[in-house]
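So, here come the structures, one by one.
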Structure I
Amino acid sequence: MACLLADAIATQRKLLIVADYDADGATACAVGLRGLRILGAQVDFIVPNRFEYGYGLTPEIVRLAAQSTPDILITVDNGIASVEGVAEANRLGMQVLVTDHHLPGDALPDALCIVNPNQPGCDFPSKNLAGVGVMFYVLLALRAELRARGAYAEKAEPNLGKLLDLVALGTVADVVKLDENNRILVQQGLQRIRAMRACCGINALLQVAGKKLCAGFQL
């Protein structure tokens, strides 16, 4: 997927993130949107109404997304079971990149690429990533691919670590198992929050919750 995204950035193709609506989906969307833009992509997002369009990348959501004429759809925290939705996207001339962490069904969608630690044949050792964690790793791989292509020969590499506050929030909120890998992601994210380096959205949540923001703040 990293190569596909790097090619899309190089050719200025339009990307559209199709998000889920829970905390994991929302943070995965935010991480994907911010990270891809930092890395130079032309990307927007859509968060469909579940009651109107259903769950996952349904054909109805695909037709809604098509109104903004994207070249590539990127699912976050959904898509592994969206066989019909991916088929509709292919029919309409849009490519689909699936990022998900849910268990697959009997058949996989005919997407251009699927990143999911729980799909058959995946040897990624940590099977407990939330959707936001999967998207974060996609961004790390994309940055490495851009580095290999010489994108940072004359400029500093983007710091994707500043997205870890959102990764931590989505991981904890989705109640996935805190294995060694997830513990590292959550720890690093919490350190950013405690150091007052969280994004505006998380700071707003802390303020609404009545938490005092200071360097010694403890969660």
Structure II
Amino acid sequence: MLKQFLLVLSMCILCLQSVAQQYGSFKDPRDGRVYKTVKIGEQVWMAENLNVSTFRNGDPIPQAKTNEEWDRARENKQPAWCYYENAPANGAKYGKLYNWYAVSDSRGLAPVGYHIPSDAEWTILTDYLGGAEKAGAKMKSKQGWAENGNGTNSSGFSGLPGGFRDGNGSFYYFGKLGYWWSSSELNTYYAWSRLLNYDYGNVYRYTTNKVNGFSVRCLRD
């Protein structure tokens, strides 16, 4: 009887945690786009990837439509964005891929009232979800990942496998991996990021070259 009671109690706790998720939305005044949000612990995250093409002051963020344009941004250490495989249809679901020079630009990539999360703020998120070894499954969306590598999305983060673009302009791992920038740099060439993998339930923390194109999530101030 005691075991049955504890099992029912644990199931009720899980249900309450699910119900306790607080969803919302906000409108980015730059283009009128409405983004979904979710409260995870004490943090309020965007529940979808950023998809903006201008900085806060209205200046355009250059779009790199070719490998040459992406490579030029790398050489000049200038901000740039692109769609995966340069296909606008991918932007509707997965948002845009940005290099770190766009992320760190003083004109502001994040919507007003939000910011690009630091490495420490990403860690707060994964710690709240049980640690990096367990958080990935809770952050991945329930569908869209290769080889049935979907998550539970119990966090509401709704992480998607948007792939990435390397410094030379090549695209990789669409449907298999999702990459997100932090605002924290390691040195002149590398910055901290997070990775979700179709094959694992982990969240991977590692440094990557600033010239890569990754997805961006924003955190409420």
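Please treat every number below as a calculation from the coordinates, not as lab data. Here the structure is a predicted model, which means the values were calculated and not measured. Cβ atoms are built from the backbone, for glycine too; each structure is taken alone.
Can you spot which of I, II the value 19.8 was calculated from, given it is mean count of other Cβ atoms within 10 Å over residues 76-83?
On the way: I: 26.1; II: 19.8.
Value 19.8 for mean count of other Cβ atoms within 10 Å over residues 76-83 corresponds to II out of I, II.
Related question: Given -13500 as the derived value for helix-only ellipticity at 222 nm (-39500 (n - 2.57) for each DSSP H run of 4 or more, over all residues; to 500), which of the supplied structures I, II does it correspond to? Mind showing how you got there, number by number?
Working: I: -13500; II: -7500.
Of the options listed, only I reproduces it.
When volume of the Cα convex hull per residue in Å³, for residues 60-187 alone is compared over structures I, II, which one is greatest?
Values: I: 141; II: 130.
Greatest value across I, II: structure I.
Rg and Dmax of the Cα atoms in Å was computed and gave 17.2, 54; which structure, I, II, did it come from? Numbers along the way, then the final one.
Details: I: 17.2, 54; II: 17.9, 68.
Clearly, the read-out refers to I.
If you don't mind, another one. Identify which of structures I, II gives the largest calculated value of FRET efficiency 1/(1 + (r/R0)^6) of positions 52 and 124 (r between Cβ atoms, R0 = 41 Å, to 0.05).
On the way: I: 0.75; II: 0.95.
Max of FRET efficiency 1/(1 + (r/R0)^6) of positions 52 and 124 (r between Cβ atoms, R0 = 41 Å, to 0.05): II.
Next question. State the single structure among I, II that was used to calculate P(r) over Cα pairs in 5 Å bins from 0, in percent, for residues 28-115 alone, giving 3, 15, 26, 27, 19, 8, 2, 0. Show your work: numbers first, answer last.
Numbers: I: 3, 15, 26, 27, 19, 8, 2, 0; II: 3, 14, 23, 24, 20, 11, 4, 2, 0.
Label of the source structure: I.
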